[in-house]
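Listed below are the structures to be examined.
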Structure P
Amino acid sequence: MNLGSVLVRPVLPDEIETVAALRAIGFGGDKQGALKSLVNNPRHDTPNLLGAEYEGDLIGTGAVFPAQMWLSGVPLDIGAVAGITVLPEYREQGVAAKIMEFLIIRMYAEQRALSLLFPFSHKYYRTFGYGTVSDLHAYRFRPDNIIDFEGADKVRPYSPDDLHLVRVLYKGELTWHNGWFTRSNEWWDKILNQWSNIVVYDDDMVAGYLAYNLSTNEMGERVLKINELFAPEDEAYRGLLAYLAGHDDVDMIDYLAPAQTPLRHSLRQPIAVNARNHGWIFNDLCYITAGPMARIINLPKALTTRFYTRGMSGEKVLKVTDPLIPSNEDPLVFRLVDGRAETHPASDQKPQVETDISTLTQILCGYLKASDARRLGWFKADEDTCSWLDKIIVDTPLYIQAGDWF
């Protein structure tokens, strides 16, 4: 195949069924199921879908849709990349890479600050400037391992009348949760329809919710899988845990949780179901899995949209390597005044920081410290500069709620 003959372009309305077929082949499932997820999706429309055309046929596809992700208390405009797949007979010939390069340039033209994706291979997407930006903790524990809490009597089934308060609760907490997405009313409707079980903590007012699915695994065990557990109030959090502890009809609870959660302290024994012993008393509590990846798209916008530590000021000259977006390689003066940033061209000033776009993305998202990047050889800067950056970027790890997975 001549890769130069492959044209990456927006999908036409009459090609949606072809895209659905490509997704069904690439990710499993059936064409109708894939088509249902593409049609009337509140987050993207046909213009957000791309196809790779070769000799008149679509042989690959991908999507990038606009979203707002919260970081440091403010929303950033991002491009969410999903559904990258190529027909088996055309794989490993550079088609997916051509789609990715097109998407990155398109996001730059749209002035996105960052791009996010859930990778099939972290190593593969690092070649496009993406870096891992979060870890998730996979818990598997028995209901009777949860410490006794009060409040289960205040948990009841969700009612459509609760939607307004649930949305208000969620919106009010966005500034405190790095990685959460802004949700439209239409998106709330979609995800609530997908969740088979939803309960709320109601103490004269809804103060939290729990969405979960029940299934039976290949061992015949009954599994309760938590989709989302959200309770900003302490009593609501304890009440929902008490509700989970009362599920004597299930054998285990699965939860892909944020790295920072008090869940571990809520167990009678800090041990997972089927835990492996690593010597003496060292049994698995949970399993750590690498989360999504991100990439800076527009460097000045990514640097200036987010907040930094209040009371901190300073100025550094940055030089970043980014082969796919050459304008990001222009040296910048990064100035911070009381936690708010501005940038301008550096002219002839000597860079004080030199790094690649992937590493800087990880630092900007609070996943990697500048001092650790320097130790690994990915960040050229002196100790004082690294110390300053570590002090101005102090964030909890990103955690994208299951309802926003793409």
Structure Q
Amino acid sequence: MIRDDSFWISKRRELFPATASVNLNAGTLSPTPIPVQDAAARIRARQAAEPSDFLWRQTETLMESARQSLAAYLNAPASELLLLPNVTHAINLAIASLHLEPGSEILTTDHEYGAMLYCCERYARERGWTLRQAVLPYTSEDPNAYVQAIEKAIGPKTRVLFFSHVASTTGLVLPAAELCALARARGLTSVVDGAHAVGMVPLDLARMGADFYGGNCHKWLMAPLGAGFLSVRAELKGTLIPLAISWGWKHTPEEREARSGEFGTKWHFASEFQGCTDHVPQMVIPAVLALRASLGGEDALFARVRELAQFARERISALGFTPATPKKRSGAITAFEFPNVDQREWRDWIWTQHRIECPVTKAAGRTFLRVSTPWYALREEIEMLMEILRSPERFPPVPKP
């Protein structure tokens, strides 16, 4: 069902407090809808009233409900799904659990999120691996161009292919299923950073076939901050080493699928239970998904964000800014070639001067303006950004070479 602007505007007013600011940066974090905040508050009240009972007896039911809901949404077995604080935790867990010989290579791309590159660099340095980046033809509309670029870059020592499903730099949507199939055919372990994909583009983890797939639920899915996951192929579950050792650590491989008594299976318990921590953001995932269904479901939401992305592409392009995100390989992030401004200075300037969140990113020696268009964005807000872009001489100064 196609929804017109009046529907989305009414839902925005219903689900979010009124604010004078503009959020064109769902790629970092979306606001939490009021019904989801209310669901979290109800769970926190239970936790505050009977804390030990909540931890020992209520947690497993709430976590399992969330796991089953998210697993169905992702089309992934709940038995292979860990609920974690965020994708950073997920990718660190995956990389830390790789069992590679010294001299092995992790192949990644030149459009990866900096923090995850740091993660790979750290373990590569400690364990005698190497890290190499394939150059992506990032403006190509042809999915085969990306597969061919990465296939060409695979070397005799490559053992792992690590890439972002949706590049945080430009919003480029890579052909993840094809790249995972390439990795499998070449005997490589695939590790996919799905930080931006969940809730922005259709996602079917069973079809994709990644060995490890990490994601965030607090961006486009609009869960509270602190909800992420890692999906692990069944054959690799036994390789995981928790980043923090707690009560789930001492068990044999035969015990991993047994119930823990408090926290899913012992495999889930080992990586999810890190002492007394806050799992409420993960527990409200069923409420998050129910809210999306009330908005018309996935097809309606995907259609809405694509419509807004196309509007932003057309309007900002008309000002002379070249789109860096190929139209056929995009979701709800559209990047534009941009002057080489200081990222933080631009970000803070546009916020303090205009109350607009819209960041600048950098990759492959280029600078980009990254515009997110979540379903709750308004065309008038994109027009507000355009008013600023009409006067580039007012931007923060461009750094000297």
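Each value in this text was obtained by applying a stated rule to the coordinates, not by laboratory testing. Since this is a predicted model, take the numbers as computed values, not measurements. Cβ atoms are built from the backbone, for glycine too; each structure is taken alone.
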Checklist entry - Given structures P, Q, which gives the highest value for distance in nm of label points 7 Å out along Cα→Cβ at positions 108 and 284? => result P
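Comparing distance in nm of label points 7 Å out along Cα→Cβ at positions 300 and 332 across structures P, Q, which is largest?
Numbers: P: 0.9; Q: 1.4.
Comparing P, Q, the top value of distance in nm of label points 7 Å out along Cα→Cβ at positions 300 and 332 belongs to Q.
State the single structure among P, Q that was used to calculate relative contact order in percent (Cα under 8 Å, 6 or more apart), giving 18. It would help to have the intermediate numbers written out before the result.
Details: P: 18; Q: 22.
The read-out comes from structure P.
Tell me which structure, out of P, Q, gives 1.00 once FRET efficiency 1/(1 + (r/R0)^6) of positions 100 and 356 (r between Cβ atoms, R0 = 35 Å, to 0.05) is calculated. It would help to have the intermediate numbers written out before the result.
On the way: P: 1.00; Q: 0.20.
Only structure P yields this read-out.
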Checklist entry - If distance in nm of label points 7 Å out along Cα→Cβ at positions 156 and 236 is computed to be 1.6, which of P, Q is the source? => result P
Next on the checklist: Tell me which structure, out of P, Q, gives 28.5 once mean count of other Cβ atoms within 10 Å over residues 212-219 is calculated.
Outcome noted: Q
Checklist entry - To which of P, Q does the computed value -7500 (helix-only ellipticity at 222 nm (-39500 (n - 2.57) for each DSSP H run of 4 or more, over all residues; to 500)) belong? => result P
Checklist entry - Of structures P, Q, which gives 23.2 when mean projected area of the Cα convex hull in nm² is computed from the coordinates? => result P
